[in-house]
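Participant: Alright, structures below, take your time with them.
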Structure P
């Protein structure tokens with residue numbers, strides 16, 4: 001896709017060392033832009049970024065921060081997140097990224113579990129933490145609070161802005177086998193799972209990803225996912241920085257400002273969740289449908305031409321000439337969108353590719369660093385999550401006659417285990433293989449096709465194993481904001497597995513009832529399924545589905561919410 005080559009990270013023993021070399025090499029290049037609506041808050045060169053981080057590193061080290069100490073970062077997407085992260089890595093510390101969208105009690109529980117000694121946190125989040133029951137965890141920590149008013153009572157905490165000028169600092173070397181981060185995986189309820197990721201895990205992951213999708217000076221990456229998430233930590237921080245690219249942080253997700261960011265900053269790459277992709281697709285289709293009939297005919301012919309000439313790989317120059325207005329709306333420099341973390345409908349991926357906007361669809365999990373597979377676009381495949389990245393091996397365990405079984409991963413990117421939890425570690429790391437809990441198969445060309453999650457498996461009365469995601473694929477494009485398939489007995493629990501039935505939960509606009517057209521479409525799609533996969537009914541739900549940081553539906557929580565609000569007799573409508 002490009003003639004640029006991946007950086008060679010083999011000489012470096014740690015993330016801190018690789019980043020320090022990059023900051024020195026690219027010191028006069030533009031490093032970071034932070035924008036909030038129409039306003040640009042921050043613009044830093046690599047030299048200026050280094051100076052800002054040195055100031056924080058000096059404050060940490062002066063206060064006794066030591067090698068291998070754990071430092072938690074609890075902030076929304078912004079430049080200070082990256083400054084703090086580099087200061088910690090430079091000082092030989094272990095990063096603990098925590099989701100700023102969690103509740104204060106959940107955040108305090110993770111801080112306690114990680115045994116972090118230092119916390120860097122935004123003022124509004126700090127206030128919520130300090131006012132929560134049992135904030136004893138905070139009393140033993142060194143706390144830096146960003147954007148706090150000068151007269152604010154921070155108790156024992158310290159204002160980020162009061163950290164003095166860059167003082168004497170010491171770069172603390174680390175080994176590849178040393179712990180770099182403790183990253184809490186999506187599920188935070190109950191027993192915390194802190195994935196222990198080493199410097200080698202990250203350097204190998206970066207080398208692998210950049211082999212297929214290299215960055216270089218002049219590339220601009222739009223960062224809208226939370227930086228605490230594995231995807232944005234890698235492709236919105238480590239990857240761009242070691243390559244001398246520019247990261248653009250957008251501190252608002254309002255659609256009008258997201259739309260403006262692409263042409264304003266001439267974005268090259270951006271990571272988006274499938275929900276955002278769907279919203280962009282819907283907007284474009286609305287515009288296309290409003291075109292006069294002749295122009296719609298011309299557009300269809302141009303799409304056919306582009307599809308013909310991009311069968312083997314993208315041809316951006318051609319696509320930009322065929323669809324100049326569309327590509328100008330995306331800034332004219334966009335090379336690809338990156339998505340993962342949740343199911344992306346193949347029709348949506350194909351829609352963008354047909355317009356000359358490739359979507360690098362991938363699959364990964366926190367326990368394996370970031371990505372396991374990515375579509376290399378040679379050729380583009382909308383129906384899969386791509387091929388294993390260089391250095392990644394996949395196996396399908398206990399495969400059935402169709403080759404479908406549990407996906408297992410072996411790679412230098414796989415975590416050491418779960419923090420202080422050898423029991424859970426032993427469940428997922430077996431003989432050097434990571435058991436993902438995901439179900440899928442490998443096709444003849446080496447592409448991975450996922451069919452479901454092992455833990456979401458439904459066993460019917462007839463002994464059939466059904467995966468909700470497999471059924472949900474049949475309803476892709478349904479005229480509902482969101483939908484999710486459950487076993488009825490999973491929502492309204494009873495002490496029996498007999499008479500098991502399946503249902504779909506439809507998320508509609510508040511106050512809107514399911515239309516006759518929607519129900520007819522639902523019935524038609526349902527009839528196309530095999531008998532044992534068919535739904536028996538549907539439930540209309542007016543609230544947003546609860547989701548993880550990576551936008552996966554929290555199925556257990558959603559089931560609890562439905563059961564708490566409605567009885568089965570009241571909510572479940574027959575199909």
Structure Q
């Protein structure tokens with residue numbers, strides 16, 4: 001764990017901290033329909049035009065049920081259109097490589113994957129998708145699914161901030177404003193930066209070149225509109241790679257600078273949302289406390305993963321094989337161990353799923369970190385919007401447990417936490433736990449599940465557990481040793497994505513509606529403090545305890561037992 005890694009880690013956290021307030025203030029303006037921005041002269045007429053086209057009254061708000069229905073209907077239509085485009089891509093334009101129709105089970109999986117902000121890929125993008133599919137069927141969802149997640153977070157924050165209100169905002173207004181004033185401008189600027197670093201952006205056919213080692217072999221080199229998709233896949237915590245190698249591919253991630261800013265872009269909006277929370281509820285210290293809890297968990301994950309990968313494989317050490325840089329299997333030599341461990345922790349903290357190394361090749365404890373990040377609910381900054389509303393579920397559970405410990409009626413920011421609120425929070429948490437564990441149990445006890453394994457024993461179990469953790473958590477990364485492009489896997493993984501996204505969002509919006517109806521009471525001496533170090537410790541402890549109690553038995557069968565087997569085998573040399 002050298003000094004260069006420590007310097008980069010400190011620089012990363014410092015820049016993230018510096019950008020949190022400006023991004024939070026911008027989000028506060030964007031998520032206020034009356035908010036004024038310097039982009040208004042350009043986008044306000046466009047915004048009004050969209051409202052007229054959709055027949056939406058921007059002054060009319062929705063209760064949580066109408067808000068949820070709007071989101072579900074929008075997602076359903078988007079998913080169906082994506083499925084149709086993938087099935088018909090061989091008949092549509094912008095297909096210079098003559099890609100065929102995507103098989104029905106893969107088209108279903110992919111449509112659900114991008115609709116739910118998961119971006120799980122059972123295919124190689126450069127060998128499966130036409131340019132039109134990449135841009136229209138997939139990249140558009142990188143915008144819309146990200147905007148939907150932020151909108152849900154905004155609805156919950158409004159519910160907490162309002163008093164005696166029946167509404168939590170208007171989904172269509174949030175959707176339009178998030179696209180025009182946040183995602184499109186950021187993606188445009190970031191795309192230009194990526195092009196300056198060498199990320200390609202064109203409509204050329206793939207390049208055919210003879211290899212240097214054998215002139216008779218023709219290599220096909222991918223081309224296409226890549227920079228625009230990479231920009232929004234990171235900013236929107238989508239993660240779906242244009243190429244199969246994702247951010248390890250030199251066209252998607254050419255330089256150390258592009259690598260650093262791609263990592264920073266993943267956390268940019270989720271971090272800003274914590275400041276937005278504090279400003280919206282008029283309790284800025286609480287927003288920073290939530291940011292602090294996220295940062296503590298993030299740093300813990302980075303240090304464990306980095307340490308495990310630096311120490312490398314003890315079996316190789318015992319055999320006398322030099323491994324000075326640590327475990328370099330599955331890692332790009334351009335980035336090395338630290339930047340691979342940092343990227344893996346960030347992308348699984350944030351439900352992004354982009355990768356610059358193969359998690360399947362990490363050491364057992366190094367691979368445990370990204371898996372546990374997902375299983376904790378990806379609340380460590382998390383996906384755009386999803387991280388904040390997931391963390392607020394744990395905040396309310398923490399306040400409730402603290403109230404029980406001291407014998408007081410639990411209150412959160414001047415609102416009493418009642419049985420209904422706890423029930424919907426528990427439903428949201430339990431949905432994810434059951435989704436992951438039940439699908440994993442089904443797969444490991446079925447022929448179709450075991451048929452996809454390329455590794456036996458605990459590592460094979462880890463591959464299956466990681467797959468359903470990733471799809472339930474709407475992450476999309478994978479232990480790549482699992483062959484998942486089969487009808488059974490594509491279908492079950494798609495169902496787990498639906499459950500992980502929408503069966504979690506509906507309880508969150510129900511909580512938003514419940515909180516909005518409550519009367520906002522002034523804080524008193526008996527109110528539970530939600531901005532001091534003790535709150536941060538309780539919040540972190542609640543998250544870890546829920547994760548440990550829920551997933552420790554499964555993790556014990558996978559990465560933990562694999563670690564001890566590796567140590568034991570070292571002693572036999």
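FYI, it's all coordinate maths here, none of it is from the lab. The structure presented is a predicted model; accordingly, all values stated were derived computationally and were not measured. Cβ atoms are built from the backbone, for glycine too; each structure is taken alone.
Participant: Identify the structure, out of P, Q, from whose coordinates distance in nm of label points 7 Å out along Cα→Cβ at positions 316 and 356 was calculated to give 2.0.
Facilitator: For distance in nm of label points 7 Å out along Cα→Cβ at positions 316 and 356, the value 2.0 is produced by structure Q.
Participant: Of the structures labelled P, Q, one was used to calculate helix-only ellipticity at 222 nm (-39500 (n - 2.57) for each DSSP H run of 4 or more, over all residues; to 500), giving -9500. Name it.
Facilitator: Source structure for this number: P.
Participant: Further, regarding this structure: If you rank structures P, Q by FRET efficiency 1/(1 + (r/R0)^6) of positions 420 and 444 (r between Cβ atoms, R0 = 35 Å, to 0.05), which sits at the top with the largest value? Walk me through the numbers before you get to the answer.
Facilitator: Numbers: P: 0.25; Q: 0.45.
Of structures P, Q, the maximum of FRET efficiency 1/(1 + (r/R0)^6) of positions 420 and 444 (r between Cβ atoms, R0 = 35 Å, to 0.05) occurs in Q.
Participant: Also: Taking relative contact order in percent (Cα under 8 Å, 6 or more apart) from the coordinates of each of P, Q, which one would give 11?
Facilitator: Derived from the structure labelled P.
Participant: Kindly point out which one of P, Q the value 6.2 was derived from, the read-out being distance in nm of label points 7 Å out along Cα→Cβ at positions 44 and 364.
Facilitator: Q
Participant: When mean count of other Cβ atoms within 10 Å over residues 156-163 is calculated, the result is 22.5; to which of the structures P, Q does this value belong? The partial results should precede the final answer.
Facilitator: Working: P: 15.9; Q: 22.5.
Structure Q accounts for this read-out.
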